[in-house]
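In C-alpha cells below, several structures.
Every number here is computed from the coordinates shown, using simple stated rules; none is lab data. This structure is a prediction, so every number in the text was calculated from the model and none was measured. Cβ atoms are built from the backbone, for glycine too; each structure is taken alone.
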Structure I
Amino acid sequence: MLVAKKLMVAALLLFAAASQAQEGGDLQAQILYAFQSEDTNTLANLIQDLSSQVNGDEGAASLRYHLAHAQYRRGLLAAAAGSRGSESAFSDCIDELKPLVSQDVKSVEAMVLQSACYAGLAAQRKLESVLLRARSDERLKVALALVPRNPRAVYFSSLEGLRQAKPGSAERQHAFAQLQLAVQIFDATSATSIDTPGWGHAEAYLALGRELQARGDQLGARNWIEKALIAAPDYKAAQRQLALLVRH
C-alpha cells in the first residue's frame, strides 16, 4: 500500500513537471511566432499575461525568463518601427532578468538574453551607449566562459563583432567566422526545445544570409535566407530580405 502511494505521488509530480515544461515550450513558440509575424498585439497580450503570472509567483524563474524574452522581442519590433517604446521594452527585459542573474551566477541563458537587451538599449540611448555596451559585453563574456558553444552567446558575439569591424578587416572576418560557427551549433541543436531556450535559429540563418549578400555571394545568401524561412515560414523580415534579393 505504501509503495503504491509513493508511486502515485511520483507519477503526479512527473505529470506536473511535464505540464510545466510543455507550457514553457508553448510560451516560447507563441513569443517567437508573434515576433516573426510582427504581431505586436499578440506580443503585448503575452507580456501582460506573463507579468500577471510573475507578480503572483515571485519564484517563477522560467516565467520571468519568458517575460524578459517577450519584452526583448517587443523592443526589437519597436526599434525597427522607430518607436520610442523600444527603450522601455529593453529596459524592462534587463530588470526582469536581474533576479535570475543575481540568484544564479551561472545562469548562462539569462546572461545572454540580458546582454542582448543591454545592446538593444545601447542603440536607443546614445548618451549611455558606451556604458550599456560595456555591460552587454561583460554578460556575454561571462556566458561564453561558462558555455563556449552556447549558440545564442556565439551568435550575439558575432553580431557585436560585425557591428564594430570595418569591411574587409581581419576583425570582420573573425566575426563572420563566429557567425558561421553559431549557425553550425544551431544546426546541431534542437529548434523545438520544450522549456530550455531553443530560439535563435532563424535569426542566425537570416544574419548569415545578409552577410553573404553584402559580400556578393547571392546564391549563398539565398540558401540561408530560404533556410530561415524553412525554420520560420512566417518570418516577415526573412520574407522581405528574400524579395529584396530576388529583385537584385
Structure II
Amino acid sequence: MKSPLKLLLCLAACLAIQPLARGDEPKDTQQAKTFEKEVTVKVKLNYLLYLPKGYEGASDGKKWPLMLFLHGAGESGNDLEKVKKHGMAKEVTTKDFPFIVVSPQSNGRGWNPDTLNALIDDLVAHYRVDTDRIYLTGLSMGGYGTWALAAAYPDRFAAIAPICGGGDPKQANKIKNIPTWVFHGAKDPTVPLARSEEMVNALKAIGANPKFTVYPEAKHDSWTETYANPALFEWFLSHKRGEGK
C-alpha cells in the first residue's frame, strides 16, 4: 500500500491540474504592444553598366531610358562574366541600344525588390536617367524577380517584360497599369507555362491587357528568341511611365 505521504502528494497533484471553477478563471495578464523602428540595412550589388553611344558627349539636359535586366539562377555568384551568358547583358556585347542597360548579379539568394529599388535610386542619382522611361525585364529567376519588383514598386516602371518566370496572381492589381509583355516556352520543363498563364489571366481578369507570346516548341530557353527580336525594344521605347493609367 502507498504511504500516507505518497497519497497526499498524489491528491495534491490531482487538485493542481483540476480546471478552475466557473468564475475563478485567472485574468489575462498579457498586454497588446506594437514595436516599430526604422532599420538601415547595408546592401551590395555588383552590376554591369552599358552606356549608349552618344551618352558621354551629350548635352547636360539630355536624359536616357534605363533598362534593368535580371539574370537567371545559373548566372548568380560573384563573377560578372557569367551575367553576359544570356539576355541583355549578352546582347549589348554585339549590338548598340539607345538606352542605358544595367545588369546586376544576384548572390544566389534570388532577387530582393528593396535592394533592386535602391540600385535604381543610385543609378538615377549618378547617371542621366529619364525616370519616365525605366524598363524592367528578366529571365527565369529574373522573370520571377521582374514580377516581384514591379509589384513592389509599380510606380517606378514604364513597361516590363518577364520571361519564363512567375509571380503572385494576388498582386496583379498592383501592376495592372504597367504595360506588360510576357514570354514563355510551351514545353518549358523548368518553369511551367502555367506560371506565366496565371499571371496573364489575373491581369486580364481585372481589366489589364498584357501581351503574351508563347513559343510552341521552346523549352526553358525562351529568352534567346525574345531578346533577338527588335520589336521588343521598339515596344519598350514606345512607353512612358503613367501612360497605361
With helix-only ellipticity at 222 nm (-39500 (n - 2.57) for each DSSP H run of 4 or more, over all residues; to 500) derived as -27000, matching label from I, II: I
Test item: distance in nm of label points 7 Å out along Cα→Cβ at positions 91 and 123 calculated as 1.4, pick one of I, II: II
Source structure (of I, II) for Kirkwood radius over Cα pairs in Å, for residues 147-226 alone, computed value 12.8: I
Of the structures I, II, the one that 269 was derived from, the read-out being volume of the Cα convex hull per residue in Å³: II
Ranking I, II by FRET efficiency 1/(1 + (r/R0)^6) of positions 75 and 235 (r between Cβ atoms, R0 = 25 Å, to 0.05), the structure that comes out highest: I
